[in-house]
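Engineer: Multiple structures are listed underneath, in structure tokens.
Read-outs throughout are calculated quantities, based only on the coordinates presented, and are distinct from any laboratory measurement. None of the values given here were measured: they were computed from a predicted structure. Cβ atoms are built from the backbone, for glycine too; each structure is taken alone.
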Structure 1
Amino acid sequence: DRTNSFDIKESMTVHCGFVKGTKPGHQTGFEIDEDILPELDQFHDVIVASAIFGKYDIIQEPVNISEMARKNIPFYMFIDEETHSYLKNTSRYSDDNKRVGLWTIIVVHNVPYTDARRNGKIPKLLLHRLFPNVRYSIWLDAKLQLVVDPYQILERFLWRTNSSIAMSRHYRRFDVFVEAEANKAARKYDNASIDYQVEFYKKEGLTPYTDAKLPITSDVPEGCTIIREHIPITNLF
């Protein structure tokens, strides 16, 4: 199925590797409150999104946002129940308005993983599925603060170059195999899982990074910022 998915057709099905179900946020193992679900189906030209799971980060208010962006661009922050409880006790957040500054808070229940980092990957990588009627999205890890107007970001990284996706690269490492060893040293995941993933990459034809791969400047996306157009091929990202 995976190999066939790269044969782009006018109509095709691409399976989701994270959650089950037919509608994002409903009976999927990544549950979103019923009163919020209609919001996911709304049409928007642009959205900005982020997530905090396991109360690892604090909500940072975007700055330098134009009046046009404030009026037309929704800002969504996904949080789990643990972070939700923390927010209610330590911030101006209330369940009545579900907002902190510009951010609309979306509480996720029944998360599929015990590791908060893995749960955070779901909205990060599948934002185009959670918001199927959005044209463009900007993902920002919660450790970062948005300090540039979203329209300027889209113009610089997508519209100016006629691109469909842009992603931040790793600030230090450019080689996947070096990154794998660094993850082992940091004990982010068990070594067997990392080795399995590396072997998969090798079978797919990945080789160590060298200057011969230029103009590709890195094989290691850091992914703390993802700017994408929501088009069918985005499903193959």
Structure 2
Amino acid sequence: MLEESVWMAEELKLPMYKAHSPQIGMRRYFIDLLTVLSNHCNLCPMARHLAIYLLDLFMDRYDITVKQLHITSFACLLLASKFEEKEDKVPKLEHLNNLAYMCNVNVVLNKKDLLRTEMLLLENFNWNLYLPTPAHYIDYYLYVSIGENDLHNGWPITSLTKIKDFLEKYAYYFLDFSVQDHTFLHFRPSLIAAACVCASRICMQISPAWTTQLELLTCYSWEHLAQCIEMMLM
């Protein structure tokens, strides 16, 4: 609970995303690239989402070449993995170059360029990577995502564990879906995570769609979440 409270306090300090990048049309490609890279490196969702968020903020402020964007993407992945993962999970240079080749990225990474780009990123973020993303909240919210009084298709739930496992898969689907469209960046990360849980309950026909317990935990009412949920379910 304390950690989540700290994250929510940090949310208020997040820089405003303006969607001003002249290369915003390439954003989807780079998000997909980071997703593939993080999956091959077996990075946790928090590292993956932080890497994407770092790239989004950087692209929003600077106009750089496509080659530099590729290097920056790898640097974001490295920084995020160093921040969120144990040391032995941080990708090595050789592995990153192998992945770049596999993904048809026409860039050969070297330690000097990566280090320089990492330093540039750190300076750009004032050496603060304590930036909450929806992935930092999702497990906390999933803890109370299903209650004993919930109904599934109008009937009492016979196996809370089974339903909760299915709902978790839905929630992580919506979590990854939310990074595909930059307009989600106009919502608070905690709100997106809450919307992921609510959208999952709707898809699984669990009623009510949003409970008092979830509202108390997340501090979001149905009215707060409605627009974000609508975007997820379009």
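Engineer: Kindly point out which one of 1, 2 the value 1.00 was derived from, the read-out being FRET efficiency 1/(1 + (r/R0)^6) of positions 68 and 148 (r between Cβ atoms, R0 = 41 Å, to 0.05).
Structural biologist: The structure behind it is 1.
Engineer: Still on this structure, I have one more. Tell me which structure, out of 1, 2, gives 0.15 once FRET efficiency 1/(1 + (r/R0)^6) of positions 76 and 156 (r between Cβ atoms, R0 = 35 Å, to 0.05) is calculated. Before the final figure, lay out the partial values.
Structural biologist: On the way: 1: 0.95; 2: 0.15.
For FRET efficiency 1/(1 + (r/R0)^6) of positions 76 and 156 (r between Cβ atoms, R0 = 35 Å, to 0.05), the value 0.15 is produced by structure 2.
Engineer: Looking at structures 1, 2, which one was mean count of other Cβ atoms within 10 Å over residues 116-123 calculated from, given that it came out as 19.2? Before the final figure, lay out the partial values.
Structural biologist: Numbers: 1: 19.2; 2: 15.2.
Corresponding structure: 1.
Engineer: Thinking of 1, 2, which structure, once helix-only ellipticity at 222 nm (-39500 (n - 2.57) for each DSSP H run of 4 or more, over all residues; to 500) is computed, gives back -7000?
Structural biologist: Going label by label, the one that fits is 1.
Engineer: Further question on the same structure: Given 132 as the derived value for volume of the Cα convex hull per residue in Å³, which of the supplied structures 1, 2 does it correspond to?
Structural biologist: 2
Engineer: Suppose semi-axes √(5λ) of the Cα gyration tensor in Å, for residues 28-99 alone works out to 21, 17, 11; of 1, 2, which structure was it derived from?
Structural biologist: Traced to structure 1.
Engineer: Let me ask something else about it. To which of 1, 2 does the computed value 24 (relative contact order in percent (Cα under 8 Å, 6 or more apart)) belong?
Structural biologist: Traced to structure 1.
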